[in-house]
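Chemist: Below: a set of structures, written as structure tokens.
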Structure P
Amino acid sequence: MERSSLGVAAAQTTPVESGLHARVLDHLGTAICAGELAPGAVLNIDELVERYAVSRSVVREVLRVLASIGFIETRRRVGVMIRPASAWNVFDPQVIRWRLASAGRMAQLRSITELRTAVEPHAAQLAAGRAGHDEASDLVGLAAKMWAAGKAGDEERFLDLDIEFHRRVLLASGNEMFLRLQELVAEVLTGRHKHHLMPHHPHEQALQLHADVAQAIQRHDGERARQAMVQLMEQAFDEMRSLWEQAGEPERR
């Protein structure tokens, strides 16, 4: 019965309600990630209705989403309580987006880059052995387009191509679990762009390394593809560290 009623409610949601839901969800999600709502704090539905000037149904839906990603839990005689970061689904793209918008931005960037360093080189190596001719050719073409966009200083175009390039490598690996990481990669690349942690003109070394990865995959040279992707990840990490220092923001450990 509960599942059915939720389905009916979703079907009857208006665009206005959907917009309100997104606004409240983003505000609460970012506040939790920023520590403004600390673990153990209790949320009151009536107070949330008043604060955000929304209906109880909107608040309940927001709380349902927050519960599904481990941000809150309902305790008997206590109410809706904020959970510690150790309970969060840190692989959820929304969580990554909120963490990038919070004071924990640097720690989030570092942890995702470490994850990418562990996964993407192996994905590139697998792609060299599994990618078809058309897949490999498309990667080479994407690398060339990235080079052109980077040299032209077209940041939006370069971002789109960069996201697509890494998605295609994960896809070409033939590993469906690697492919599920594409949304995380997209979020971190978008977050770096949004929060001005990307250079206006990509370094030529980064452009060349993307081309090296693509060409190695096309030549079915798995070891070279892996090495080039390792270098690309290391270059990205060094690039971010440099930008953090320029901004005067300490690297969290």
Structure Q
Amino acid sequence: MSTSLVMAYEKSAVDPTAAWIESWEAWVAAMQAGSAVFAAATTAEDSVDCLIHHEVRVVPAFVRPESYADAGHWLTAFYLAVVCRNAERLTALCHVPTSKLHESGAVCDDYLYAWIEALQAFWLGRPEFADKLVKAASGTAPGVPSVTGQDYVSQLMWPPMDLLRRRATGQHAEFNSALEQALRAHRAYWSADQERSDSCFGWVALAPLAIACLAADADFPVDIESEYLPKHLLQRTWIGEFPT
């Protein structure tokens, strides 16, 4: 998953709009690898068959709590499945209980699990969505201690929560304003120092892109154009080109 994700981000350096099919292949492979992590972590069988980069591969089941099947990687896998518009993978990810993510042993803020449960409830149409989203947003408030630092929380974690709230409540114009602010926050975080500026993970705003895809698919007029939002991923240009 790490390797394929880096390849997808690095494609954006030479193809920022994802106009090449090779870019689409890279993003799809990252999604497939991410989904495979959680398929292997939750299967009751000895292995699971996973389509990854045009081939069905046999992935052994995890026989112990797997450190990689944590909350952060679940979010990445979810965002990738949204961007690639793969409903089957999204539904499978949304049936991964947060208790399974706790087993990874990763040290995460509590709000992260509430955010995951909010995304799961949103996708599955569960009534607890609003309460979970409020709980997640409360955990990102200024002054709340965080293991990742306040700038990470306020600039990268809070904005997609605000975007999802506006998507869920049908606030079309406000969504675009919030998306613009989310991209500004993304830029601020990833340009804060040289180490971050050199990281490929700042080249695409994955979480805002995913929520923008949810909005676009619900006929929101997404008017923001940005190097952080590959146009052809947002506009579903490559959907159906090959099995994902």
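Quick note: the coordinates plus some simple rules give every number you see, no bench work behind them. Here the structure is a predicted model, which means the values were calculated and not measured. Cβ atoms are built from the backbone, for glycine too; each structure is taken alone.
Chemist: Assign the value 8.4, calculated as mean projected area of the Cα convex hull in nm², for residues 24-151 alone, to the correct structure from P, Q. Present the calculation step by step, with values, prior to reporting the outcome.
Modeler: Details: P: 11.6; Q: 8.4.
Structure Q accounts for this read-out.
Chemist: For FRET efficiency 1/(1 + (r/R0)^6) of positions 128 and 192 (r between Cβ atoms, R0 = 41 Å, to 0.05), find whichever of P, Q sits highest and give me its label.
Modeler: Numbers: P: 0.95; Q: 0.70.
Going through P, Q one by one, FRET efficiency 1/(1 + (r/R0)^6) of positions 128 and 192 (r between Cβ atoms, R0 = 41 Å, to 0.05) peaks for structure P.
Chemist: Consider the structures P, Q: one of them gives 5.8 for distance in nm of label points 7 Å out along Cα→Cβ at positions 40 and 136 as calculated from the coordinates. Say which. Working shown, then result.
Modeler: Details: P: 5.8; Q: 2.6.
The structure behind it is P.
Chemist: Identify the structure, out of P, Q, from whose coordinates distance in nm of label points 7 Å out along Cα→Cβ at positions 72 and 168 was calculated to give 4.3. Walk me through the numbers on the way to the answer.
Modeler: Working: P: 4.3; Q: 2.5.
The read-out was computed on structure P.
Chemist: If percent of Cα pairs over 33 Å apart is computed to be 32, which of P, Q is the source?
Modeler: Only one of P, Q returns 32 for percent of Cα pairs over 33 Å apart, namely P.
Chemist: Where does the value -17000 come from, among P, Q, when helix-only ellipticity at 222 nm (-39500 (n - 2.57) for each DSSP H run of 4 or more, over all residues; to 500) is the thing being computed?
Modeler: Computed on structure Q.
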